[in-house]
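Asker: Next come the structures, one after another.
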Structure I
Amino acid sequence: MVTKEQYEFALQRIEELLPVVDDNTPSNDRNAVELTLMSDIVIEYENEFFPIGKPTVAQLIELSLEEKNMTQKQLAHEIGVSPSRISDYVSGRSEPTLKIARLLCKVLGVTPAAMMGC
């Protein structure tokens, strides 16, 4: 288990290494190897103490709309439902049916696994 002190040290060391390691640095370069090790420490600590949960269907739709610069009304038109139905999905008041979920995946470019919360 990575301690908080190790985590903080790794963060600091990463800041020092980033300016000297780039895409052209050989993977066996001392600094590149150290950067990888420090990154692994940070990832391990953050996965344990700051896990990122999977987004809800509502969050997934909302984020996808924002990324695509699409309105709820436009999405409703694309998948053939009322704008109020999309509002229900985004607010979390209701969940889309399997048929609608498939259409949402297609239109928003979301994987079915993400839509199912996997």
Structure II
Amino acid sequence: MSINQQISVNVIPRYLSDQSNPEAKRYVFAYTVQMENTGDIPARLLSRHWIITDADGETREVRGPGVVGEHPHLQPGECYEYTSGAILPTPVGSMMGSYQMQGDDGSLFDASIPVFTLSAEVVFH
């Protein structure tokens, strides 16, 4: 018998022009993550791993426990949402990553965070 361990992840990014300073190469973005346990067993988010790439091809990785100070525990069918942010030196970049999860049966698995684009609303003349 196979147990389905699945966390679906959707990310909605937005540019925060009021907190950005393009002259100083500071572009601030917020992103809202929506995750849903589409599997058969409850699971807890243990940690996160982000890969952030700017338009110059510079990549940095961010790892840490939980998200926004929490370790959400999702029952099958349950959703969780949070908002966080990133600062880039370029007006365009991307993020992707994964969450390490633990099922209530003790198994560990990764929930993939699909790549998404961070883009400032820049007008080119």
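Readers should treat all values here as calculations from the given coordinates under stated rules, not as data from a laboratory. Fair warning: this is a prediction, and the values are worked out from it, not measured in the lab. Cβ atoms are built from the backbone, for glycine too; each structure is taken alone.
Asker: Have a look at I, II and say which one yields -20000 for helix-only ellipticity at 222 nm (-39500 (n - 2.57) for each DSSP H run of 4 or more, over all residues; to 500), as calculated.
Answerer: Among I, II, the structure yielding -20000 for helix-only ellipticity at 222 nm (-39500 (n - 2.57) for each DSSP H run of 4 or more, over all residues; to 500) is I.
Asker: Work out which structure the value 17.3 belongs to, where Kirkwood radius over Cα pairs in Å was derived from one of I, II.
Answerer: I
Asker: Identify the structure, out of I, II, from whose coordinates relative contact order in percent (Cα under 8 Å, 6 or more apart) was calculated to give 30.
Answerer: Traced to structure II.
Asker: To continue, here is another question. Of structures I, II, which gives 2.7 when distance in nm of label points 7 Å out along Cα→Cβ at positions 15 and 63 is computed from the coordinates?
Answerer: I
Asker: To which of I, II does the computed value 9.0 (mean count of other Cβ atoms within 10 Å over residues 23-30) belong?
Answerer: The read-out comes from structure I.
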